[in-house]
Structure formats: structure tokens, C-alpha cells
1. Which of 1, 2 yields 1.08 for Rg/Rh (Cα atoms, Kirkwood Rh), as computed?
2. Consider the structures 1, 2: one of them gives 0.05 for FRET efficiency 1/(1 + (r/R0)^6) of positions 44 and 68 (r between Cβ atoms, R0 = 25 Å, to 0.05) as calculated from the coordinates. Say which.
3. Computing distance in nm of label points 7 Å out along Cα→Cβ at positions 52 and 140 for each of 1, 2, which one ends up highest?
4. Of the structures labelled 1, 2, which one yields 49, 40, 14 when Cα extents along the principal axes in Å, for residues 60-107 alone is computed from its coordinates?
5. Of the structures labelled 1, 2, which one yields -4500 when helix-only ellipticity at 222 nm (-39500 (n - 2.57) for each DSSP H run of 4 or more, over all residues; to 500) is computed from its coordinates?
Structure 1
Amino acid sequence: MKKLIIVISLFWFSYTNAQNTNVTIDSDLNLTCKFEKVILKNPDHNFETFSNNQVNREDINKLIIESKIPNILNVKNLSEFIDKIDLEVKISNKDIVLIQAFDEERNYSESAVFTKKTGELIHEITINIKQEEKEKDISFYSCKNNNQDT
């Protein structure tokens, strides 16, 4: 599992550094997302996976993703942090939505990947980016689009 996360992280950062904004489709998604599992990396857990029966996490009742060609991508109700900050990475096409945002000190980040075909949402929070021992919280959700026309 640890190797998989490292490979995903390498892919993620190489892709996002090459292209920070790329919106190729207009869409309005209104999603309901059910929490499935979380992978934790912190002082107590080393990339350990916990199911929805093992941890208390809320579902996301109304995740809104609005994209407009060529560079507008808004995400609402994923987290308080994402609701309040400008996204640094904004990618939306017919297959995926990918976002990333950092705090001012670049010591905290949140990113998310939503796969439209499968409805899978991965939400990653990274804390203490500048320190050797970063903390990660990677949550997985299964989402349903409440809009009939998208």
C-alpha cells in the first residue's frame, strides 16, 4: 500500500507541476458521497487503513463541482479549507476532476481526485509538509451525481 501511495504521489506532483489549470469541459456536478475508508499516516499510524466501521467520518451530503472552459473550477462543501481558499491546481475533463490547494506557508495542503466514470472521490490532507515527518489523511468516498443531465 505504501508503494502505491508513493507512486500516486509522484504521478500527482509531476502532472500538477506541468499543468496547473486545464478545464476542457463545462459541467455542474451535485454529488452525494458516502465515506468508505481512510488511510492515515501520523505518529500513531503508518499508512494504516480504516474502514467506515472503524472510524467515525461524515459522508459528504452536497459536494458541488462547477467547471467552465477554459479555467474556472469551483469546489464547494469538500472541506472548510477548500471552501475558503483559491485552488492552485484545477483540472477538469470528461474523465476526472483534480484539485489542489496550499495554505500561505505551504505547510498544509488538500487535494482531491474525482473519477466521473466510477464515482470515486479521493481526498488527501497533508500536514507539516516542510517537516521530515509529514502527516497524511487520505479519505475514499463513493459518490452519486444528483444531477440527471450531467
Structure 2
Amino acid sequence: MANITMNAKDAISAKLAECYVTIENRRFLLMQAKDFEAKFEKTKKEINILGQTGAGNKSTGWKGTGKMTIYKNTSIFDEIMERYKNTGEDVYFETQITNEDPTSAAGICTMVFIGCNIDGGVLAAFDVDGDFLEQEINFTFEDFSNPTKFLQLAGMQ
């Protein structure tokens, strides 16, 4: 049996990414983004089954949540929160993340998160012991797509 392992060069650099946010037909390169994470969580119901001591689980849906941290040098997210405060109008947006490390044979992966909606966020801050102003943004999303997928690495077949 052959010992096949991943090549170190095929690990994707976490720093080589792009993040775009589209808010009401205005697309922004969110170059101030520091980190981003979107999670898919299935919702399940526990099912008791006759003749079995353990319960089963049945998927009933899903929810999408995410968070990102940005350097606080843009007001685009503050404007969304202020608009909701002033008008009650909730603003939904789209976020596109592309990971591409030219060294890796895995290629490019793009994920698009649709119907993003801010949970809240820091409007102002300072820290006399800190280095830079940052803003953490928590959000939910209602849909996603994966238009560009990583390639299958050699040896995975």
C-alpha cells in the first residue's frame, strides 16, 4: 500500500483571500477585513424510536451564521445600523469570499453568502493599550452558493 500524503505547498494560505460586500447594488472590496467565518448549522429534531433505547435525529432545516472582524476605518456597516435605527428598514447584503493560493494545486474557491443581515456591532471604541481600532460584525445569512470550487488534489482519488 502506497503512503500518499498531501504536499505542503497545497495548504491554502489563510492570508490570500478577497472579500467583497455588495450593499444595494454598491460593491465594496472589503480590504480592511481581518478575518471571516461563515457557519452552516443543520437544525434537527430528536426522534424517539420504539424498540430502541437511543433517540434518532432528523434534519429539519438549517441556519447560517457568520462573523468578521475589520479594521474600523469604514462606516458602511455603521450606516446600515443607523438606517435601521432611524427608519426601521433592515438592510440585507451579499458577501463574496475568494480563497486563492497560487502555490497550491487546489486552485480557487469562491463562496457567496446571500441575504446577510447584521446582528449588531461596535459603533465607536478606543483602547489606550491597543494597536488598531477593530469592529467585529456578527451576521446571519439566508442562502449561499459555491460557484468556484477547489480542485481535487492528486492522490485523493
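Every read-out reported here was derived from the displayed coordinates using simple, explicitly stated rules and does not represent laboratory data. All figures in this text were calculated on a predicted structure; none of them were measured in a lab. Cβ atoms are built from the backbone, for glycine too; each structure is taken alone.
1. Values: 1: 0.95; 2: 1.08.
Derived from 2, not from the others.
2. Values: 1: 0.05; 2: 0.40.
Structure of origin is 1.
3. Working: 1: 1.3; 2: 3.0.
Answer by largest value of distance in nm of label points 7 Å out along Cα→Cβ at positions 52 and 140: 2.
4. Working: 1: 33, 26, 15; 2: 49, 40, 14.
It must be structure 2, since only it matches.
5. Details: 1: -4500; 2: -2500.
Considering all the candidates, the number was obtained from 1.
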